[in-house]
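Asker: Just below sit the structures, each encoded as structure tokens.
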Structure 1
Amino acid sequence: MSQSTRRGFLRQSAALGLGLSLGRIGKASAANDKISVACIGVRGRGNSVMNSFAAEPDCAVTHICDVNETTRRQRGEEMKQKTGLAPKLLTDYRALLDDPSVDAFMVATPDHWHALPTIHGCLAGKDVYVEKPASHNILEGKTAVAAAHKHDRVVQVGTQIRSAPFLRDAIQYVRSGALGQVIYGRAWENARNGEVHLPPDSPPPAELDYDLWQGPAPERPHNRAIVGGAWRWLFDYGTGDLGNDGVHRIDYCRCVMGLETMPDAICTSGGKFFFDDDQEWPDTMMVTFEYPKHLIQYEMRLWSRPRLFGITEGAAIHGENGWLLVTNNGWTAYDAAGKVVKEGESNSAEIQQAHIRNFLDAVRSRDRKSLNQEIQSGHISSAMCHTGNISWRTGKKLRFDPATETFDDTEAAQYVGRPHRRGFELPKIE
């Protein structure tokens, strides 16, 4: 980033930090207008979500933002071939904050870059679709919720199973009382992951804006494996597999059990028991989330080959009269004797599309409550992952205040947020 660009952004950050909106409501309220979406981060997952947006007839991918020139040029050409529209290509999304032609951001960056585009977009009058987890830490997520609600923005978190028809059926089944009193939820990931070995640091390639890739994270030399995907397993950038995949499965439990707040206590056991490599987050975890009358447990075994209940990832909700298995595309209810009594499924490819359609409909209606995973709910599931990680890092069972989103422990409190690197500060929402 040039010095002039950095100075301009610092001035803009100061204004946004005072809670000053750039004042745009959005042109998409006109029924015949296409919703203009700028896609930020368009490699693997980002490319998939971007194509789902482009598939909607009332949506146009008008801008592509990616820190890698080769990636954004390739995606731009692909989008032009698919839609006939050549998106504008940018390195830095912040150039779009005062662009009235952009209605919404799609954010599919590494975890350490999820919150800032969401917050800046809200303060600039954009709506936002952000991939899970909604943040890298609790404070970032809390700030994103405050920005969205203060400026009445539509913000959907990409835990897309919330838009699956089968999940609505499962929720109705539990609420009908068929399981009796529901107390316990169990979520898990148990599949064999690969090892993470970092090569020596090296100069960044010419096509990569590495300073921008680092963003709010602490500065460190470029490493091609970290930028290429190993970031997920390092403290400064990712949230481990708890924040990567666990957020989905924990959200299954919360949703079906009707838990709309954070837990009162968290206790995590685990560590790196299997892999001898460069990843920092655990490969084995058992996290317990305590509510006044409910319990959720999350089990992670990234070295395991045998499946649990025949699947590598899922959730089981237990009641006094039976239990319910939730997978990525369906559910099965069992009675007290273990007999299947009801089940349902949805097409996996259609679930993501339905989640994006739900977001676009809310953008048009301006009804945040119509979102299937509005930022507040998405933040809760994301923050639960953060609390589990914090319990593991401190080695303590922690008491948590859901109202203030704070711990009763000084050591744990240091992980609620972190200092952002200069030029990428976290705005304060007054």
Structure 2
Amino acid sequence: MLYIPHLGIFFDQLNSNGLTWLKKPNNDFLFEFIHYIFNYSTLTIVFSISLSVLGLKSIKQNKINSKFILLAFIWFLLPFLIGFYYSKHINAVLQFSVLIFSFPFLFFIFFGHLKAYTPKTNLILVTVILTANIFTLINNRQHYELFYKSIYQQILTDYTKVKKNNNKTIFIIDSHEKISQYYISKLNIDTNFIYCSKSLRDVTELKTYLEKESKNHTKLFFGCISAVTPNVVPLIQDYYPTIEIQNNYFGGTVYLFNKTENNEENLISDLDFDVETTTNWSSIDAKNLISINNNFSYKLDSNNEWGPTFSMHLAEIIENENNFIDLSLKVHTKESFEDGMLVGALESNGKEIYWGGTNFKKFNVSKKGKDGWIRIHHSIKLSDINQKHDHITLKVYVWNKNKENFIIDDFKIKLRKGNPIIYGTFERI
């Protein structure tokens, strides 16, 4: 009866068709949840199982309240099964927080059969449990580093520190405006920075801004929350190639870029059509090679829907699952684009597990460089992709969907360090 006033909210949530930003759960979701509640610690899991087993040995079988254990099992499992089925077959809703109300029943399953111990034994057990969980929470999960450092505050704090020692620096912040205003007032921080409004979040607007401002500034500060478009960082690196500072926080990252030339240590592959070595590249037709200013480039026209393709096992490329893979190439055309795309895809045993592409139009092809070329970027954020698959292969290619006429060159594939704790409060670190 008390829930009846909330039925309107309940049905409204059902009509929302799930969370568009949430990925579907893996088949091992329940095991990951158990690891999560035990701080991803083998120590606490082993201790809990040992305590449960010892409890079974210390009581007689007929004294176990099997009906109570069964009821606890049902109440724990039922919300999971409903959420899992709905997420798999309709739209994603299942995340760890969904199980918060059924979570206590898991303890009844583990420890509901334990007999009543003496106060002394209880004190010892509680002390051991608290010690193990506090230690793993602080050491394994880095609780205070993650949970008590708000990304909205850290962006502004780092902005203040960097500003003291860096003149001729552009300061750009992409964060939650209302929350940022709270910390600006609380910490008495000046607002001499550019806040990423909706217009500046557009790649075209940001590119136009950087072309103008980079002439008078030697560095660029960029503080952003996790929702930032992955293409932004490589676009900034067109003007400020080197990441001088990268501060990682739960929920976001702070960067300081400078104009020092990048030595390409993170380069995975570079295809410029001037050398014959094309390791991991295919679908290159020699008939489409053309010479421009004594350098070869590659032509795509009405006869070519697909450009050169790069293929390589992901395990040979990445250092950890939070890396970025930055794709870029230069494009030259006398026309406007409709649907030319730079594409990155991940496949497992021939099955596509990720596909993403950036349309050339997003990079304002009408504003070409002095040589008539414009660089296109597409970035793959691996931390948002389910990588629990065998033999994952990265594929990169140009899709000339409408079979338009243009020339490509200087195809680059780079690895960029990601933020290992960006989802640290609910993922394994």
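Asker: Give the label, chosen from 1, 2, of the structure having the highest value of distance in nm of label points 7 Å out along Cα→Cβ at positions 57 and 185.
Answerer: Going through 1, 2 one by one, distance in nm of label points 7 Å out along Cα→Cβ at positions 57 and 185 peaks for structure 2.
Asker: So if we calculate mean projected area of the Cα convex hull in nm² for every structure here (1, 2), which label has the highest result?
Answerer: 2
Asker: When you work out distance in nm of label points 7 Å out along Cα→Cβ at positions 361 and 401 for each of the structures 1, 2, which one comes out largest?
Answerer: Going through 1, 2 one by one, distance in nm of label points 7 Å out along Cα→Cβ at positions 361 and 401 is largest in 1.
Asker: Between 1, 2, which one scores greatest on FRET efficiency 1/(1 + (r/R0)^6) of positions 209 and 241 (r between Cβ atoms, R0 = 30 Å, to 0.05)?
Answerer: Values: 1: 0.60; 2: 0.95.
Largest calculated value belongs to 2.
Asker: Could I ask something else about it? As an exercise: relative contact order in percent (Cα under 8 Å, 6 or more apart), calculated from one structure in 1, 2, equals 15. Which structure is it?
Answerer: 2
Asker: Name the one structure among 1, 2 that Cα extents along the principal axes in Å, for residues 73-176 alone of 69, 48, 17 was derived from.
Answerer: The correct label is 2.
The numbers here are math on the coordinates, done by the rules we state, and not lab data. All of these numbers come straight from a predicted model, not from anything done at the bench. Cβ atoms are built from the backbone, for glycine too; each structure is taken alone.
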